[in-house]
Structure 1
Amino acid sequence: MGSSNHLKRLAMPRSWPLPRKTSIWVTRANAGAHALELCMPVRVVIRDVIGYAKSAREVRHILHNGLVSIDGRVCKDSRRGVGFMDVLTLGEENYRCIIDQKGRLRYRPISKKEAETKVCRINGKTTVKGGKTQLNLHDGRNILVDDAAEYSTGDSLVVALPSQEIKEHIRFAEGTKCYLTGGAHVGEFAEVSEYIVKRSSMPNEVQFGEFGTIMNNVFAIGGQKLPSTEVVE
């Protein structure tokens, strides 16, 4: 068996935009906030996707010199996952991880101003000691708020990086612009026309005009600007 630090390229997630037959192994991202299908290790992103380095040794040198940040915090772990909506900073250059229209992870250049914030979806709410409500976000963040009724699962927050200050609350409702992260329309943008709650074990559905998908594939972005999700080979 191979090391737990690696996985075979033939078995890597389809979302990883890497060739499968150039070598046997590829680095596996550390367990963290994102599922394996929704993130790639920073070593692979810098070397194989962006082309900022030619070898793992060069990547380690870049990391140890504090030139890499993820969501505004310096990263020195070469296996740290850079996942969906994360902001990767290399020196003076900034990139945001998105999903393109073929369902693959892409790291698109963004401006310094865009790199100061990040859109996070609320995946759940938890009541903690003291009666406060903890919002559980899609990237593993937990933010405490006073008014539980103000926020709902499926809403999104625009948070400042790295302070986690809430800059904007995007409500998931009819007319809200959403980014589709899965299904036949992955990578597309559409406005909600109807939210269908299932009174069973079946997943809730969201209708967008001529098509619909399950709630897990929907990411509310409101008026936020995101990089292009078009496929560029």
Structure 2
Amino acid sequence: MSSPGPLNAKRLAAARALDFIEPGMRLGLGTGSTAAEFVALLGQRVADGLRVVGIPTSERTAAQARAVGIPLATLEDQPELDLTVDGADEFDSRLRLIKGGGGALLREKIIAMASHRMIVIADESKAVAVLGRFPLPVEIDQFGVAVTVRQTREAAARAGCQGEIVLRESAGAPFVSDGGNFILDCHLGRIDAPEDLAARLVAIPGVVDHGLFLGIASTVISAGAGGITVLGRPGS
């Protein structure tokens, strides 16, 4: 039997996450290619009669959820969620994540922190021994970008990280998040002390938030050539 390709692995992980969905749940719906697989599969369950309400982490996810018939709410309507299911750009054995490759890290973190549990779904290529292979996204205010870039570089250096820090662009202009912010992509290679780096980044006035998700995920469902691996505590 051939091993699953990346797209099929994402769908396998997304399908496994459906096992944790119960009727009546208030669900945070993640952003990105793997989360999109979950939203598509959840829409099929809703069409079959499953009652849930979704709170999307991006306008892109909201549009997809509406298209497949998932009832939606906002955090103002539902400030306390049962579960968030989202992808990750990287995860390590301690369930520490880098997220934000899709540009939705701020809303993703707000919704994850509003949830009793966060389940991460990913293909096995996202597993790393040390975070940092994927560029760390940092969401920043549009005011004083040059200052924030300099302070971000200094904070990274003090946390033992070196690398290029670039302003994300889209179609030749700065990328703007759903919240109206810019994003820096920090090509650090490895982050040996993510907690230290996270604390230094949030202390920068121009930083809105960063893509280090530490102590937030309770479970990672990873799919690959060897099948599905579940890390963490699925029932917690």
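Things worth noting here:
- For 158 (volume of the Cα convex hull per residue in Å³, calculated) the corresponding structure among 1, 2: 1
- For the set 1, 2, ranking by volume of the Cα convex hull per residue in Å³, for residues 11-82 alone places 1 highest.
- Looking across 1, 2, the calculation of helix-only ellipticity at 222 nm (-39500 (n - 2.57) for each DSSP H run of 4 or more, over all residues; to 500) that yields -1000 traces back to 1.
- Value 23, calculated as relative contact order in percent (Cα under 8 Å, 6 or more apart), assigned to which of 1, 2: 2
- Between structures 1, 2, the calculation of mean count of other Cβ atoms within 10 Å over residues 19-26 yields its largest number for 2.
- Between structures 1, 2, the calculation of mean count of other Cβ atoms within 10 Å over residues 59-66 yields its largest number for 2.
- Taking mean count of other Cβ atoms within 10 Å over residues 171-178 as the criterion, the largest value within structures 1, 2 is that of 1.
All of the numbers you see were taken from the coordinates with simple rules; none came from a lab. What you see is a predicted model; the values in this text were computed from it and never measured. Cβ atoms are built from the backbone, for glycine too; each structure is taken alone.
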